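Below you'll find the structures, each written out as structure tokens.
Values quoted throughout were computed directly from the atomic coordinates according to the rules given, and no laboratory measurement underlies them. Worth saying up front: this structure is predicted, and the values here are computed from it rather than measured. Cβ atoms are built from the backbone, for glycine too; each structure is taken alone.
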Structure P
Amino acid sequence: MRLTLMLFAGLVLAQTPLPEKGAFEGQPTVVLANDKLSLSIWERGGAMVDLVLKDDPEQISPLWNPVRLARELGQTREAGGSAGHFVCVDGFGQPSPEERAAGLPMHGEAHFENWKIVKALKSGGATEIAFQTRLPIVQEIFSRTFRTVDGENVVYIDSTLETS
């Protein structure tokens with residue numbers, strides 16, 4: 001019985017803890033992965049910045065990477081709020097004069113805020129990570145949940161926006 005418990009404890013400790021942390025272009029990320037794909041999400045701004053199929057030998061991501069583009073052109077650029085697939089809440093593009101006067105940046109404020117993890121779990125073959133961020137200028141709470149299922153090369157995303 002003692003050996004069985006020790007083996008079980010060893011298996012639990014050997015699993016990758018959720019959420020898995022990483023880095024992309026020098027910025028901290030949370031990594032959501034299954035047996036088919038890996039998705040890196042910036043902790044600041046919640047942008048999906050790196051999506052690769054694990055069986056792709058070149059590990060090419062289809063997501064926009066302005067830092068890599070600058071590097072390939074012999075230039076330098078620091079990673080910022082806009083890369084990959086980022087969230088434009090509340091607003092897309094230039095803010096109106098009234099929004100600008102209130103301090104609202106281009107594409108809203110969600111892609112500049114720190115996103116906190118409110119849930120990270122693996123149940124059966126599904127892995128889920130939920131984030132939340134408070135948008136201080138527009139007084140809203142933005143929540144986003146990412147989910148993968150083993151054997152699938154899909155990321156399911158749910159988003160909600162509520163007033164705070």
Structure Q
Amino acid sequence: MAEPTDIREEIPIRSFAISAYLARIEGGRGRYLVLKRVSTYLKGTWQQISGRIEQGEAGWQAALREIREETGLVPSRFYSANETEVFYEPRQNCINVVPVFVGFVEADARVVLSAEHDEFRWVTAEEAREVLPFEVQAVAIQKIEATFVRASPPEFLCIPTTSSDA
């Protein structure tokens with residue numbers, strides 16, 4: 001039997017970035033931090049905290065670093081959301097699989113934005129659908145609301161935020 005000659009180029013699947021949602025609890029409901037981008041890529045859109053994983057970092061370490069860099073905050077509780085955001089990235093011709101993390105801060109936490117963003121807002125899960133440009137973002141917040149705010153998250157998803165505990 002002859003070997004097939006029709007070999008097609010495949011789209012690679014990569015995982016090199018993180019997605020982190022910061023929440024604060026108000027009246028038993030979550031309010032989620034969204035940031036408005038100023039950089040050329042996705043300029044003017046609202047988004048959660050995101051960024052690339054650096055050499056030698058675990059995904060959760062990248063999430064904590066990006067939270068700190070983009071907002072000046074350190075979550076008091078931090079979890080793997082046990083979710084991924086999957087999307088096609090045409091600029092890199094790859095399918096991105098992005099792990100999702102969720103952190104909680106106190107209601108009076110003071111946000112200090114990096115140069116990547118010029119505005120921030122705390123939105124409800126319902127408002128997230130109106131301001132976030134991608135359905136996958138609003139779905140992630142809906143799942144976080146159900147699993148981490150309205151229920152007690154499984155302890156095994158907790159990630160310590162100090163290096164001595166990790």
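A few points about this structure:
- Given 0.95 for FRET efficiency 1/(1 + (r/R0)^6) of positions 98 and 114 (r between Cβ atoms, R0 = 30 Å, to 0.05), calculated: source structure among P, Q: Q
- Computed 19.5 for mean count of other Cβ atoms within 10 Å over residues 82-89 - originating structure among P, Q: P
- Among P, Q, structure where relative contact order in percent (Cα under 8 Å, 6 or more apart) as derived comes to 30: Q
- Structure with the greatest value (metric volume of the Cα convex hull per residue in Å³, set P, Q): Q
- When FRET efficiency 1/(1 + (r/R0)^6) of positions 50 and 90 (r between Cβ atoms, R0 = 30 Å, to 0.05) is computed for each of P, Q, the largest belongs to: Q
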